[in-house]
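Just so it is clear, none of the values below were taken in a lab; they were calculated from the coordinates. Note that the coordinates shown come from a computational prediction; the quantities given were computed from them, not determined experimentally. Cβ atoms are built from the backbone, for glycine too; each structure is taken alone.
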Structure I
Amino acid sequence: MIDREHAYELLREYVKGEGLIKHCLAAEAAMRAYAPRYEGDPDTWGLAGLLHDFDWEIHPNAEQHPKGGEPILRAAGVPEEVIYTILAHADYLNLERATWMDKTLPAVDELSGFIIAVTLVRPSKKLADVDISSVKKKMKDKAFARAVKREDVTAGAELLQLPLDEHIGFVLDAMKVIAPELGL
């Protein structure tokens, strides 16, 4: 199995934009944090979060992402269960989300990106200054971070069978742990 160091090198090989790197790191942190809650392995779950969008810059559309990255992941030694979870995070592939890992990745994907956006508009630009209520307030503002589908954030909480506030708080706390790495 590919280790985290090599997975990060793979991410850096294909992703040049620092914003996307930070998004992948945030998703990794949330996946690692959720893994024990659902009796998963944090290292395996972390790989899914870290690599879920590794091919976005070379395949920036639904026809190619993440399916186009599948052969690259397989050649790099990424476990099949991680590859499947990465594929299943794309709604348009219509893959069954049978495991908790399959359900958790789409649940943290949009939310982690949205939390970064909320943080970047704070005067301090620090995750420490973001709380559940500030995230929910920005969710109501349809002009803010319009690319983020609010229904995906709420659907993520439903996938995990959690109240929305608990899900937001959990992902926010996981991201705060790596705030320096995120530059937030």
Structure II
Amino acid sequence: MQRLCFTMRVHPAHLATYERMHREAWPELLVELDRTGWRDYSLFLGGDGMLVGYLESADWPRSQSEMGDTAVSARWSLEMDRLVVPGTRMRWLELAEQTGGDEPLSADATRGVQFAPPGERLPAPPPAPASARIATFRDPDGTNVRYLELPPGIRLPEQHGFRRVFDLAAQLAAATSGKDTV
């Protein structure tokens, strides 16, 4: 399973709209993301508009290509383009190191990110057992992101600054049960 991470900037004036649209993601979009192999897909948003996306795929080139060929992806992209800072695009970071296995932890695991812009160091991760899944990503410009998936009961520090605004698995489960979720 390949672990992937991207960053992007949501325009600060559109943060609430971005969150709402992901809370109310179109059911056909969720189905296509799942069908095309996007796994453990989560989006984390900082108060300044920095967006961090994390996902896993067994065959990323195929998953990306198949999703890009769907009509719903094209419509969703048009909606999202108006919410990001003009001239920005997704920046894909390189996986630098990872711990833990390929299987995601249970749905009640704590998921989060730590972010460090160029010139800054990532904070230390919280103490975690061997079952934790942690992946560190780096961009050539010096941006660092750490994705953490921690067993229930282990919390991220409150000051980590990013909140999860989208979780594909939870959205799919809610769509089939009729419940609201993040």
Structure III
Amino acid sequence: MKSYTFALILFLLPMPGIAVSKDPVDMIRATTERVLVRLEQAPETKLNPDKLRTLVEENILPSIDFMRLSRLTLGKHWRTATNLQRERFSNEFRRLLIRTYSVALAEYAGQKVDYMPLKMTPDGKRSAVRTKLQQSGGAPVTVDYSLYKTSTSWKIYDVTIEGVSLAVNYRSSFGQEIRIHGLDGLIQQLAARNQ
């Protein structure tokens, strides 16, 4: 389970300030190495939840399109949500992911990442970066990033781990909560969990 938890953080590793690269693999590789080096140079960071949160917020979150990820995650419920509900959900979902990835970074134990050949749409605006997380004593874990190109950077909007999309996985569990308590109920539940 630890390797799957760590695999979840890999989709968040690209850092801000990197110019649009012709090859998103290079961007993900450079950023992954940079974040992992920071953990290796300051191992005490893994024991401090505040430092881990700061690491995630400063180095990882700026490369994610949270509105697009939120829209994918809510699926059909996004269309019927008000602008306020969309904003509140996106903010609470973001806080949930910060917490999740802070915990996952704390579990990092020197796993190596292999980068597979890039898949890109013919227009060059979308790509899939495929990686394999090598674990000692276990089978590699496949992590595929879905990115799109803006005028200034590549943005991550989903990740698929061992064939399971992060957005689809959350959509299933959140959809059940929405059916029972409505979207506002889900948002309140996320807010309570995030406290």
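A few points about this structure:
- Among I, II, III, which structure scores highest (criterion: relative contact order in percent (Cα under 8 Å, 6 or more apart)): II
- Origin of the derived value 1.5 (distance in nm of label points 7 Å out along Cα→Cβ at positions 26 and 162; candidates I, II, III): I
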